[in-house]
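What follows draws every value from the coordinates through simple rules; no lab data is involved. Remember, predicted model here, so these are calculated numbers, not experimental data. Cβ atoms are built from the backbone, for glycine too; each structure is taken alone.
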Structure I
Amino acid sequence: MPQDRYAPRPVTGRERLVEGMKWDVVADDFTLEPPEGQDVDPVTVRREYLEHPGAVSVLAMDDDERVLLLRQYRHPVRHELWELPAGLLDLDGEEPLLAAERELWEEVDLRAGRYDLLVDFLNSPGGSDEAQRVFLARDVQVVPETERFTRENEEAGIITAWVPLDEAVADVLAGRIQNPGAVIALLAADAARRAGWSTLRPVDSPWPMHPTYRPAPRGTDAPST
C-alpha cells in the first residue's frame, strides 16, 4: 500500500531570504543521494521554499448534510473564493483542534459539539512546507451575538452559505470552487459519507507531515542565516 514517509536529506546550509509577517522564504542546500542501485555520485542542490506555520480548516456540516462555505477575497489571485473556515497555526502552544474551534467561532459564528479528523494534506510541497489538517465539525450551533468575534480586514467582508454536500461536490468538479482546502475537504467528505463515515480519524491522530510533529523539528539540521 503506498504511504508517504519521512525521509529527510542532509541539509548543509540554510539562508533566510525573506522574513514576512506570517511566513518566511528560505533556501536550503542539501545532499541528494542517488536511488539505490544506481552508480551516480551524490549532488548538492539548492531549493527555495516558503517556511509556513501550517494551518487548519473546518468543514462544518448540519443535520441535513449541508456544508458551510464562506466567500473571501484573496489578493494574490485577485478572486473572491468559496472556502472553509481556516487559519494559521501561528499561536504558540495552540493545538490544532483548539485552532479549528477558534477559527469556526471567529469566522462564521459557530460552535460544534463533535469534531472528527477528515483529511490531512500538503498544500504545495514543491514550494512550501505548509501542512494542513481538516476537521469535520457536526452538531453545530450559532454563537449568540453577544459572544461573537469582531472581524477585520478581508474577514470583515465574509459571506457565508449553507450548501448541500452533493451540490458543493458538483461545484468542485465543474471548476466553480478552486480553493485547495475546500476542494480536498469536500471530496474527502463525499468519500467518507459513501463509506459510512468509517474513514474518519480521531482528532489527535499523529501528524508527522507538520514540522512541529516530525521526528526532527524544523531548523535543527542546519544553521539559519
Structure II
Amino acid sequence: MSEPTPKPYLTVRGSGVHELEIKKSRFICHLARVADEEEAQAFIAGIRKQYWDARHNCTAFVVGGEHPRERSSDDGEPGGTAGVPMLEVLRRRGLTDTVAVVTRYFGGIKLGAGGLVRAYGTAVSEAVDELGLLERRPVAVLAVQTDHTRAGRLENDLRAAGHVVRDLAYAADGVRIEVGVPEAGVTEFQVWLAEATGGAAVAEPVGRDFVEVPVEA
C-alpha cells in the first residue's frame, strides 16, 4: 500500500521579533520556524536564557502536519491569559512548525485578564503579519536525464513553464535535473517533457518533498 500524499501547510517564513508596549509593559514576541518539538523547546530555552530577568516568558507552539502537537505555557501569568491566546493565533492562522515566545517586562500597571489575553494575542498576531507566511506544498521529485547539448535549454524551458528545478548534476555521460512536480500533474509533466525534447529526455520518480511558496498578504 502506498503512503498517502501529504497535504500542503502554512508556516512562518523564518525567525523574527516584534515588540509592543501596553500601559508601560513591554511585550516582545519572538517567532521561529521549527522542524519538531525538540527544536521548539530548544528555541524556548534560548529565549528564556536571553531574557532571564523578565517577569514572564510565555510560549506556544504547533508542530507536525497531519497530526499536529500543540503546547502552551502562561509562565506565571493568570491561567489562560497568555499561552492559550498565543496558541489560538497560531491555530486561527492555520500555522504549524511554528513557535512563539512572548516576553513581558511588567510596567507597574495591571492589565486584567481581558487585557492580558488581548496583549499576548496581539503580540503574536502582529509578529506573524510582520514576518510573513509561506505554504509548503508536497511534490513528487522527478530526475530528468538529458545530454549536455540540451541541458541548458531544457533547464530554461522547465523554469519558463513554471516547474520547480531543485538541483542540477553534471556527469561525463549527461546531466541530471531534479524537478518538483505536483503529484496530480506527473503524467502531464511526462507528456510536456516528451514534447519539449522530442522524446530525448526521460524522467523517473525518485521521491517526495515540499516546495515553499510565499503567501501574499
Structure III
Amino acid sequence: MKPDALDCSFEGSARPGAPRVLAIPIPAQPGPPEATRAAARLLARAALAEALGAWLGCGAAAITISSERGQAPKATLTRAAPGDAALAATLAATDLSISHSAGLALVAWHPGGAVGVDVQAVAEAPQDPAERQRLATLYLGQNFMPNQATAQEGRAQTATTLIAFLETWSAHEARLKCLGEPLQEWTPGLAARLAACQARTLTLPAALTANGRARRVAAVAWRTAGLL
C-alpha cells in the first residue's frame, strides 16, 4: 500500500540544508493496538523509501529502510549495480528519523547531518498540571518557564500551559533523537549537548487538523555535519 505523505513546514524549512519532514496518516487496523503500530512502521518506512527514491532518482524499490527496534532507521540500496557507489554514499550520509502518535507518523531526513523528529498527541499528554511540572523539572530543567506558575486558573490558561509544555517536550525529544540519546534526567551537561541542535515546532498539514481531528504538537531538530 502506497502511503499518503504530506509535507510539514517549519520556520526555515525552505532554506538550503534544512531537513525534510513528511506526515503520514495511519488508519486504525482491526485487532489489538499492535496491529496499528505495525501498520505505522510499515507505512512510515514506505514513505521514506518513496521520498528518498524520488530525491535520488532511483525509485523507492531501490531503497531499503531498516526496522530494528530501538535503533534509528537507516537507508541502504537494495541493489548493487554499477554506478551505485555514489547513491550508496549519499544514503549513508543521510540521517533519518521516525515518530508515531495517535494515528499519525512523521518521517524526517537530513542529507547534511543528524535529524530527529517527534510528535505528541494532546489527548495523550499529562492533563494534571502537577504531573507536567514534575516531568518538566525532572527532564526539562528547573528553568522551564511553566514550572514557575504556582496556580493555573481557568480552562484557557490550562490549555495554553499544556500546549507550551508539549511544544517544549516535543522539541526536547527531537533533540535527543538528533543526538542519538535516550530520555534521561536533565543535567547541565545534557543541556550543553542539546544546544548543538536547532529545533523548530512543526506546522502539520491542514488536512490532518481540520474537522475536529486529534490535535498534535510536533517538532524537528537537526545539526549540520560540521557540528557532529
Computing FRET efficiency 1/(1 + (r/R0)^6) of positions 51 and 187 (r between Cβ atoms, R0 = 35 Å, to 0.05) gives 0.80 for which of I, II, III? I
One of I, II, III was used to compute semi-axes √(5λ) of the Cα gyration tensor in Å, and the answer was 47, 16, 14. Which one was it? II
Taking 2.1 as the value of distance in nm of label points 7 Å out along Cα→Cβ at positions 179 and 203 derived from one of the structures shown (I, II, III), identify that structure. I
Taking mean count of other Cβ atoms within 10 Å over residues 67-74 as the quantity of interest, name the structure among I, II, III where it is greatest. I
Using the calculated result 2.2 for distance in nm of label points 7 Å out along Cα→Cβ at positions 139 and 171, pick out the matching structure from I, II, III. II
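Matching task: 42, 28, 26 is the computed value of Cα extents along the principal axes in Å, for residues 27-130 alone. Pick the structure from I, II, III. The partial results should precede the final answer.
Details: I: 59, 32, 30; II: 42, 28, 26; III: 57, 32, 22.
Going through each structure in turn, the value belongs to II.
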